[in-house]
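These notes open a run of structures that come right after.
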Structure I
Amino acid sequence: MKSVCVYCGSHIGKNPNFPVLAEDIGRQIARHQWGLVYGGGKVGLMGKISTAALAEGGEVIGVIPTALKRAEVVHTGLTELYETSDMHSRKAKMEQLSDAFLILPGGFGTLDEFFEILTWRQLGIHQKPIIFLNTEGYFDGILKFAQHAVKTGFVAEENLSLFEVADNEAECIEMLESVLGFS
């Protein structure tokens, strides 16, 4: 089974469309018979995507550091749960378990995960696809920064091809189908 690692917020956010999007993506991942790998939480968009995938009969694997598990944010109904000693180990385990990476709206933690997995791809540590779901232009600022970093000589232009951008859910699922297939 191919698995999609989804990085997303541990909060719902103020846009009512984002929780609905997370649930839709969770259902789509399950319907395509892809596994969902994510941060293991029951809260925020993480909780929405995992609960929706589980309700659809999907395999959902959580990876959570001990400190967050103790904070009682862990989703207890997962197919499988890995507990790690720290955030660094968590990210490495998530990469190991995944065939592609999808970034949904989130905060600093989501961006940290994105930039680390992107850097690993740039360094050749992995060659797995990375997709931003830029729904409602949520990541426009990051994309603008990436262009600015190219213009100022800190990022090579060819490195912009290390990730793809989907503007909506349908485009995102189509991109995932092209790299993972439909089981």
Structure II
Amino acid sequence: MQRMLIVVDMQNDFIDGALGSPEARAIVGRVADKMRGFQGRVITTRDTHEAQYLSTQEGRKLPVPHCLRGTEGWRLHPLIEAQRREEPFDKPVFGSAALGQALAEENAREPIGSIELVGLCTDICVISNALLLRAFLPETEIIVDASCCAGVSPQSHKTALEAMKACQVRIDNE
């Protein structure tokens, strides 16, 4: 069975840019190491917004331009980029239905035994993608490595981990 690692939104704007945090900076090396040593497919995602971001629903609720396509903030952190194995999934919203659909189709051809998620932010995009993948692949084990994730705040990170546990996502390295 296939194993997959999904590296969620390890982009400059979430690490040391417009929405960066010390917690996000702290996980970069661990995520790069995990990517380097992972025996299986490694997929990255990129939060991707266009110039009209502030006029979107998300932009009105979070009026901080970030991850605008083509900008330095949109790019994957250099340590993550160095470990990237294939083109990222660009996603305009928190969760990627396109990723879920692609993995469901792949699972039909060759079963996926487990999908592990790491990245940013635990309480927004990691949880959104974990739950989408749970819906698209109900018989696949979904895992989140808490030591390779960071939330908007330490408390919201913990809250998201608890919510994922309640939805039968396995949480490792809490």
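Where does the value -14000 come from, among I, II, when helix-only ellipticity at 222 nm (-39500 (n - 2.57) for each DSSP H run of 4 or more, over all residues; to 500) is the thing being computed? Computed on structure I. Comparison across structures I, II (criterion: relative contact order in percent (Cα under 8 Å, 6 or more apart)) gives the highest value for II.
Consider the structures I, II: one of them gives 2.3 for distance in nm of label points 7 Å out along Cα→Cβ at positions 22 and 134 as calculated from the coordinates. Say which. Answer by label: I.
For mean count of other Cβ atoms within 10 Å over residues 14-21, which of the structures I, II scores highest? Don't skip to the answer; put the middle values down first.
Numbers: I: 14.9; II: 19.2.
Largest calculated value belongs to II.
Of the structures labelled I, II, which one yields 15.8 when mean count of other Cβ atoms within 10 Å over residues 62-69 is computed from its coordinates? Working shown, then result.
Details: I: 19.2; II: 15.8.
Only one of I, II returns 15.8 for mean count of other Cβ atoms within 10 Å over residues 62-69, namely II.
A short reminder: the numbers here are calculations on the coordinates, not readings from a lab. Predicted, not measured: the structure shown is a model, and the values here were computed from it. Cβ atoms are built from the backbone, for glycine too; each structure is taken alone.
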